[in-house]
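> Multiple structures are listed underneath, in structure tokens.
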Structure 1
Amino acid sequence: MMCAYRMGCNFYDTAIPEEYGDAEYKLGVFAEKAGRENIIISDKARFMDGNDMFREVMRSAENLGTDPDIYFVHQVDEDNQDETFSRYGALDALCDLKKAGVIKYTGIATHYYSVAERSARDDRVDVIQTSGNIMERGIIDRIAEKDIFKSKGLILNKVYAAGCLLNVFSPAELIGGILHWPFSCALLGIGTIEQADAAMKEDYTPVQFSFEEVMRRLSEHFSPVGCTRCQRCLCPKGYEVHIMLRQYNYYHLGKHYWARKKLRLNIEEVYESCMKCTERQCMKDCPRKLRIPELIEMIHDFVTR
């Protein structure tokens with residue numbers, strides 16, 4: 001962290017011990033050494049009830065030895081968003097803590113465009129954190145298209161796709177490739193001095209990779225699924241098709257154990273449901289015209305062979 005700070009990094013993101021281990025404690029020690037006034041700290045907890053969130057923010061402040069600048073409700077999804085945004089939910093608790101001066105800004109962290117859009121329309125939300133990169137650009141493309149996001153702070157994570165894309169693209173390409181999107185800050189997931197050096201040794205200018213160019217580069221290593229994760233492929237049965245397509249690409253980008261384990265969780269029921277489905281709504285809504293049932297069959301055969 002000190003190495004990154006000396007190179008110019010001034011934003012540090014963490015989470016409670018149950019999610020990130022001892023990261024809060026380490027960040028608190030670092031903040032004191034670097035000078036608290038010189039860095040911005042964001043923290044987060046995966047609690048949607050207001051009482052639980054209030055307790056966790058106070059515990060985080062104690063772990064850090066200082067008050068976090070931004071606090072996010074973590075992993076807000078389509079199943080828990082109503083509780084998060086409800087009266088006396090987690091977002092209300094963050095607003096009360098902001099009024100009390102414990103935090104400066106309220107945040108929603110999500111991997112779902114629908115939740116990000118709801119956050120953008122809610123005056124209680126100051127900052128939205130979501131994921132994207134030059135490959136998984138579907139959400140950030142949709143955010144860039146809508147004016148409602150312009151009044152919010154926007155933070156982008158997964159710029160390296162959990163490190164996967166570093167096997168094909170350089171840090172300069174991955175960082176420069178997302179700079180034209182309207183984000184205030186990018187979270188890179190730096191874990192070593194070498195990674196900090198590679199990420200911050202130069203000034204970056206925006207480089208616009210077309211999705212076709214990204215797919216061409218990936219095709220030199222494997223046959224990628226051309227999914228941007230725009231999340232328009234809504235399955236009538238509720239299966240998240242875009243996640244399965246993502247895990248397939250991640251497996252071939254080096255996340256062998258993790259991605260295959262994820263794919264195995266419910267591949268049989270997804271495959272069975274997909275083969276019986278006659279609506280094909282996922283294909284109708286896909287802007288890239290992917291033949292999703294064929295891709296699900298391919299993934300099923302790959303995982304079960």
Structure 2
Amino acid sequence: MGKEQSAMVLSISPHIKSKESVRRIMLSVIITLLPAVGYSIYQFGLHALFMYCISVATCLVSEWVVVRLRKRPFSLRDGSAIVTGILLAMVLPPKFPLYGVVLGAVVAIVIGKQIFGGVGYNIFNPALIGRAFLAATYPVFISSYVQPRMALDAVSQATPLAAMKFEGVMTSYRALFLGGTGGSLGETSALFLLVGAVYLLVKKYIKWRIPLSIFLTVAVLGEIFHLINPAKYPDPLFHLFAGGLMIGALYMATDMVTSPITKRGSVIFGCGIGVLVVFIRLLGGLPEGVMYAILFMNAFVPLINRATKPKIFGTGGRDER
């Protein structure tokens with residue numbers, strides 16, 4: 001008994017053993033993004049490669065500097081800053097100025113992440129915070145796109161969403177799905193984003209309810225508008241494959257820190273994003289609304305978590321005294 005008691009260790013919950021870690025999860029995200037990253041570099045050349053490298057390097061340096069100033073223990077090996085750097089570059093136009101990439105990366109890490117306390121404490125997706133800042137700072141650059149190397153559609157420099165909204169020109173499904181259209185680096189191919197996301201879904205690193213609810217909401221609302229006026233509003237498939245919906249739904253809305261923790265909350269969160277995306281695209285003044293939709297719903301995550309919090313076991317029943 002004495003030996004058994006001495007070997008017993010008591011600790012607070014949760015009593016969960018797992019090999020998963022922040023570093024392992026971030027590494028998996030990085031690996032799954034590589035196909036889309038490689039394809040975008042192939043399509044848009046060396047400048048795209050420089051954007052990725054500078055964005056990641058600036059994120060790493062910014063995180064190191066801020067944490068040093070705060071005198072907090074940490075390690076860059078967790079990979080979260082690298083993921084932020086990659087995602088930031090993926091939501092920027094292919095020829096965005098490199099000094100702008102540096103500025104966006106600093107804002108993403110310092111304001112979007114570290115000002116809230118670092119990994120696990122940020123309220124908003126850091127990469128989207130950086131992108132939103134650049135959209136306000138460089139409105140001309142953020143809307144300037146170029147034709148990819150292997151264009152699969154007649155639409156050249158305009159993004160498919162802008163061409164549809166302002167010119168009434170539709171882009172083929174093949175071009176949207178396989179790649180070869182104008183847009184941000186991460187919008188070049190829905191196929192490569194889906195391939196990478198499958199692994200994350202299998203490993204349960206991302207909540208499947210969030211992207212599914214986003215896709216279903218966008219599809220249903222898109223079909224409703226399309227039935228009302230087919231000549232003006234595109235069909236659901238166009239909405240799903242065009243713009244930043246794929247990368248937003250699969251890699252940004254599913255961020256573990258900035259998304260709800262409950263099942264019902266995840267569905268509400270995803271549906272809210274889907275509704276905002278369609279309304280901004282079709283009824284707003286901008287051709288795309290994924291970034292704003294995710295950031296807007298990020299702000300409601302604490303409220304959603306509280307509203308969908310499950311009841312404590314053994315309470316809430318009729319026989320409760």
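Every number in this text was worked out from the coordinates using simple rules, so none of it is lab data. Given the structure is predicted, the values throughout are model-derived calculations rather than measurements. Cβ atoms are built from the backbone, for glycine too; each structure is taken alone.
> To test your reading of the models, identify which of 1, 2 gives 79, 52, 31 for Cα extents along the principal axes in Å when calculated.
Values: 1: 55, 46, 37; 2: 79, 52, 31.
Going label by label, the one that fits is 2.
> Here is a further query. Given structures 1, 2, which gives the highest value for mean count of other Cβ atoms within 10 Å over residues 86-93? The partial results should precede the final answer.
Numbers: 1: 19.2; 2: 27.1.
Biggest value here belongs to 2.
> Oh, and also: Matching task: 16 is the computed value of relative contact order in percent (Cα under 8 Å, 6 or more apart). Pick the structure from 1, 2. Please report the intermediate quantities before stating the final value.
Values: 1: 11; 2: 16.
Source structure: 2.
> Where is distance in nm of label points 7 Å out along Cα→Cβ at positions 126 and 294 largest, in which of 1, 2?
On the way: 1: 5.0; 2: 1.4.
Going through 1, 2 one by one, distance in nm of label points 7 Å out along Cα→Cβ at positions 126 and 294 peaks for structure 1.
> When distance in nm of label points 7 Å out along Cα→Cβ at positions 70 and 238 is compared over structures 1, 2, which one is greatest? Don't skip to the end; give the middle numbers.
Numbers: 1: 3.1; 2: 4.5.
Of structures 1, 2, the maximum of distance in nm of label points 7 Å out along Cα→Cβ at positions 70 and 238 occurs in 2.
> Further, regarding this structure: Suppose helix-only ellipticity at 222 nm (-39500 (n - 2.57) for each DSSP H run of 4 or more, over all residues; to 500) works out to -18000; of 1, 2, which structure was it derived from?
Values: 1: -12500; 2: -18000.
This value belongs to structure 2.
> When distance in nm of label points 7 Å out along Cα→Cβ at positions 94 and 286 is calculated for each of the structures 1, 2, which structure yields the highest value?
Values: 1: 3.3; 2: 2.3.
By distance in nm of label points 7 Å out along Cα→Cβ at positions 94 and 286, the leading structure of 1, 2 is 1.
> Still on this structure, please answer the following. If distance in nm of label points 7 Å out along Cα→Cβ at positions 118 and 262 computes to 2.2, which of 1, 2 did it come from? It would help to have the intermediate numbers written out before the result.
Working: 1: 2.2; 2: 3.1.
Traced to structure 1.
> P(r) over Cα pairs in 10 Å bins from 0, in percent, for residues 110-245 alone computed as 11, 31, 37, 18, 3: which structure among 1, 2?
Numbers: 1: 11, 41, 35, 13, 1; 2: 11, 31, 37, 18, 3.
Matching structure: 2.
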